Structure I
Amino acid sequence: MPIIRAKTGVVTQINVFTVPDGGQQPLIDLLQEAAISCRTVPGWMSASLHRSLDGSRVVNYAQAQDQAAMRRVFEHLLANGYFDRNKALGQANPGLYEVALIVE
């Protein structure tokens with residue numbers, strides 16, 4: 001389950017993919033497969049997939065316990081060919097983040 005709290009050390013990767021017409025579901029299917037494979041990586045926490053209502057983007061919100069864990073996740077994804085497979089389905093715009101502030 002995603003955790004959104006400040007000052008926890010949790011690292012969040014937010015990756016916004018731009019996809020061609022009809023490309024959302026194939027990318028979501030691949031990202032789901034990748035997320036399931038990451039469950040065995042120490043420190044991996046969660047992945048949440050979002051589709052834009054206009055059909056042009058997919059957002060992956062993935063979390064790991066810390067930067068070292070996120071590095072292990074990236075190494076796992078690279079070693080298993082997921083980055084190359086993602087490139088075939090959409091243009092990625094990734095970034096790593098930490099929660100700065102929450103207003104409830």
Structure II
Amino acid sequence: MLSKGDVAIFISNSGETVEILETLDIAKRNGAHIIAITKYNKSELSERADILLSISTPEISLRSGAMGSRIAMLTVIDILFAGVASADYQQVKKYLSKTHNIVASKRRK
């Protein structure tokens with residue numbers, strides 16, 4: 001459903017996740033701009049992206065490394081959201097209110 005002028009954000013610690021790369025190809029064919037969030041600057045994902053946002057997390061052990069990567073990536077997404085939201089806050093506020101109301105109505109059931 002993406003088209004020219006849209007932006008797709010792809011997240012992969014390794015930058016080599018097959019499903020991510022396949023989806024990225026579809027988005028590119030449709031004309032979307034690609035933002036990649038990954039740890040590895042030399043990966044398929046980083047090479048195919050229009051914009052690369054790198055994270056840096058120490059890999060002490062498998063689980064802690066995975067948690068560190070997740071937290072770093074979520075932080076980047078949070079920053080991106082804040083930037084987009086502040087650029088057109090009134091419009092975003094409508095969407096946030098709508099989302100809040102949907103979630104609140106589900107909790108009441």
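Bear in mind these aren't lab numbers, they're just calculated from the coordinates by the rules spelled out. Treat the numbers as computed from the prediction; the structure is a model and nothing was measured. Cβ atoms are built from the backbone, for glycine too; each structure is taken alone.
Structure above, values below:
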{"item": "Of the structures I, II, the one that -19000 was derived from, the read-out being helix-only ellipticity at 222 nm (-39500 (n - 2.57) for each DSSP H run of 4 or more, over all residues; to 500)", "result": "II"}
{"item": "Structure (I, II) behind the derived value 18.9 of mean count of other Cβ atoms within 10 Å over residues 36-43", "result": "II"}
{"item": "Highest-scoring label, criterion being Kirkwood radius over Cα pairs in Å, among I, II", "result": "II"}
{"item": "Given 45 for relative contact order in percent (Cα under 8 Å, 6 or more apart), calculated: source structure among I, II", "result": "I"}
{"item": "Source structure (of I, II) for distance in nm of label points 7 Å out along Cα→Cβ at positions 12 and 92, computed value 1.9", "result": "I"}
{"item": "For distance in nm of label points 7 Å out along Cα→Cβ at positions 20 and 76 computed as 3.1, the structure of I, II it came from", "result": "I"}
